[in-house]
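Every number here is computed from the coordinates shown, using simple stated rules; none is lab data. What you are looking at is a predicted structure, and each value in this text was computed from that prediction instead of being measured. Cβ atoms are built from the backbone, for glycine too; each structure is taken alone.
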Structure P
Amino acid sequence: MSPIKNVLINKNTKINPIWIMRQAGRYLPEFREIRKENTDFVKLCLNQTLASIITLQPLKRFELDAAIIFSDILMLPYGLNQKVEFKKNFGPLLGNFNLNEAMSLSEKDFTTKINPIYNAINLVNKDPLLKEKSTIGFVGAPWTLLVYMINKKSPKLKIVDNFFNNAILITEILKILDRFLKIHIKNQIKSGAEVIQIFDSWAGLIEPTHLSKYILDPTLSLVEYTQSLNVPVICFPRGIKDYKNYCEIIKPDAICIDYEVDPIKIRKEIKIPVQGGMDPKVLLTSRENLKKETKKYLDIFKDHPYIFNLGHGVLPETDPKMMDYLVKMVKDY
C-alpha cells in the first residue's frame with residue numbers, strides 16, 4: 001500500500017508522506033520549456049502525452065509520494081461546453097453558460113470531450129516511477145465551480161454583486177455539477193486515480209448562512225459518492241472558518257488545511273487525517289526558516305495521521321532546490 005493510502009486508510013502516524021499542490025508546474029524549468037511551445041493552456045491539459053510527462057516531472061526530481069494529474073478544475077465547465085481560456089497575467093476567462101445545452105448533454109459526449117485527461121492518468125499510472133506511490137485525481141468543489149461559471153473569471157476578493165439573483169439558475173447548475181462531477185470522478189478512478197482531492201478554492205467567500213446549501217450539502221454528495229467507489233477523498237475548503245464543523249458533516253478521509261489556520265487548533269479539534277498547512281511563501285525564504293516551519297508542522301502532527309503539503313499551491317518563483325531540501329527534510333524527520 002502506498003504511504004498516502006496508508007495514512008488515509010490505516011491512519012498510520014509513523015510515516016509522513018509528502019506531495020505538494022501544484023508540484024507539476026511553473027517553478028520547474030522543464031515545465032516552462034514545454035509551456036513555451038504550448039501557449040494554449042486548455043489544449044495542453046488535453047494533450048495526454050504532454051500532460052502525463054508534466055505530471056511525472058516532479059517525481060523524477062524529488063522523492064514525492066504521489067503524482068497529481070496535470071489538469072485544471074475548469075476542465076469540468078469546459079466539458080459542459082462553456083468556453084474556457086487562460087489569459088496571461090489575468091487568469092481564467094469563461095464564456096456564457098448555456099443551461100439548456102448542459103441539461104441535455106450526455107455522459108458520453110462529456111467524457112469524449114475531456115477524455116485525454118483520463119488517458120493521461122492511465123499513462124502516469126503505468127509508469128515505473130509510480131511504484132508504491134499514489135496517483136491523485138481531482139475535481140473542483142461545486143461551490144468553487146459555480147463561482148467561476150457565473151462570475152466568468154477569478155473572483156479574487158469578491159463575487160459579482162448580482163451573483164445570487166437568479167436562484168433557479170443556481171439550483172439547476174448545482175444539479176448539473178453534481179451529475180457531471182460524479183462522472184468525472186468515476187472516469188478518473190477507472191483510469192487509475194487511487195485518491196481524489198476536492199478543491200474548494202473559494203470556500204472562504206461564502207457567508208455562514210449559505211454554508212449548507214452551497215458547500216456542505218453539495219460536497220457531502222461527492223464525498224459519499226467517491227467513498228462508495230472505495231476510494232479515499234481529501235477535501236480542501238480553503239479559507240473556511242470552521243474546519244471542525246466541516247469535517248463532522250462531510251466526513252472526508254482527510255482534510256487539507258490552508259496556511260491561515262492555526263495547526264495546533266486543528267490538531268486538538270480534528271480526529272481524521274490532516275494534510276497541508278504550511279505557507280508556500282516559506283519556500284521563498286531561507287533554508288533555516290524553511291527548516292523551522294517544516295519542523296513546526298511535523299512536530300504538531302507527529303502523533304496524528306498527517307500528509308505533508310502546503311496550505312496552497314507552490315508558487316511559480318520557488319527555487320526547485322528549496323523544494324528538494326523540503327522533501328528531504330520531511331523524509332528524514
Structure Q
Amino acid sequence: MLYDDNLKGFIRMKRVLVSAVLFCILINAGCSKNQPEDSRIVTHSHKEKGDIVMKQNLLCLMLAYPENIIGVECDENGWVYVAMKSGKRILYDDKRTKTYDEKMETPDLQDMMEQGYPLYDIDNLLDKGNDPGRVRVYAMLKEVYGESRKQIEANLVTVRFGYKNCRFNSSNKAAESLKKAGVELTELINKHKSVSAFIYPVGGTYSYRLISGTNRLSAHSFGTAVDLSVSKYDYWKWASREQGQKRLDSYPKEIVRVFENNGFIWGGKWGHFDIMHYEYRPELIFKSRYFAGKPLSDECWFKGIETEDADIKNYIQLIDKALK
C-alpha cells in the first residue's frame with residue numbers, strides 16, 4: 001500500500017511538472033507571436049555584428065561623399081576597400097588592435113567611424129578618449145578636399161559668415177553648408193541676441209597647419225572647420241575639465257543644433273573638448289541620425305534609411321553585392 005501511494009504521488013508530481021512546462025512553452029510562443037518584430041531579441045556573433053556595422057558605416061560614407069566614392073570592393077583575402085572615383089582604394093579595416101594613440105596616428109575607416117557622435121544635447125563633458133570625429137583618415141580627406149595645399153586652396157571659396165568673409169572648401173557642399181548655417185545663426189541671433197557673443201567674432205576657418213604637438217594636419221588645413229568666438233576655457237589644453245564644464249554649462253545648445261543640422265560635428269562633444277570648434281563631417285551625422293541605438297538586423301541592416309531614393313537603393317545594392 002505504501003508503494004502504491006508513493007507511485008501515485010510521483011505520477012501526480014510528474015503531471016504537474018509536465019503541465020507547468022507546457023504552460024511556459026505556450027506562454028512564450030504567444031509572446032513571440034504577438035511581439036512586434038522590431039523588438040524581438042536577435043543574437044549575433046561578434047563577426048556578424050561587425051559585418052552589420054561595417055555595412056552601415058560604408059553606407060554613411062557613401063551618403064556623405066557621393067561625388068567621390070563609387071563603390072565597395074572585397075578582395076580574395078577578405079580585405080574590404082572603399083573605391084574612389086580617382087581609382088584609389090581606401091582600406092576599411094586593417095584588422096589591427098590599436099591603442100587610442102595608434103588610432104589617432106594610423107587610423108582606418110573603421111577606426112574613424114567607430115565612436116558614435118551624440119546627436120543630442122549633452123549636459124556633461126564626455127569621458128576623455130570618447131572623441132567622435134577626432135580620428136580622421138587623411139587619405140579620404142585628401143580625395144575629397146584636395147591632395148595638396150595647392151589643390152585645397154584652389155577649392156576654397158569665400159563665404160559670408162555673419163559680418164566676416166571666410167574661406168571654406170567648396171567640395172562636397174562644405175562651403176554651402178557653412179553658408180546655410182550662417183543664415184540660420186543670424187535668424188537665431190535676431191530671436192536671442194545673447195547668443196551672438198558665443199559666435200562672433202569668428203576665430204577662423206581655413207589655415208594650413210599641423211595640430212599642435214603632432215605631425216597631423218588640422219581639419220582647418222582642408223578648409224572644413226570653423227572656430228567661433230574663442231574663450232580661454234574652450235580647449236582641453238588651455239583649461240581644466242572643471243573650467244571646460246563651466247563653459248559647457250553656459251553654451252547655447254541652439255548653436256550646436258544649427259551646425260549639426262547642416263552636417264557639422266561639435267568639438268564640445270569630445271572628451272578632449274574643443275568647444276569653439278565645428279567640423280564638417282556628414283558621415284558621422286548620417287550614422288547618428290540613421291543607426292544610433294537601433295537593434296542590429298542582418299536581414300535589414302539599412303533599416304531607418306529611405307530606400308525609395310534611387311541613389312540610396314543603389315548604394316545598398318553595391319554594398320550587399322560586394323560583401324555577400
Where does the value 44 come from, among P, Q, when percent of Cα pairs over 30 Å apart is the thing being computed?
-> Q
Given 3.1 for distance in nm of label points 7 Å out along Cα→Cβ at positions 206 and 230, calculated: source structure among P, Q | P
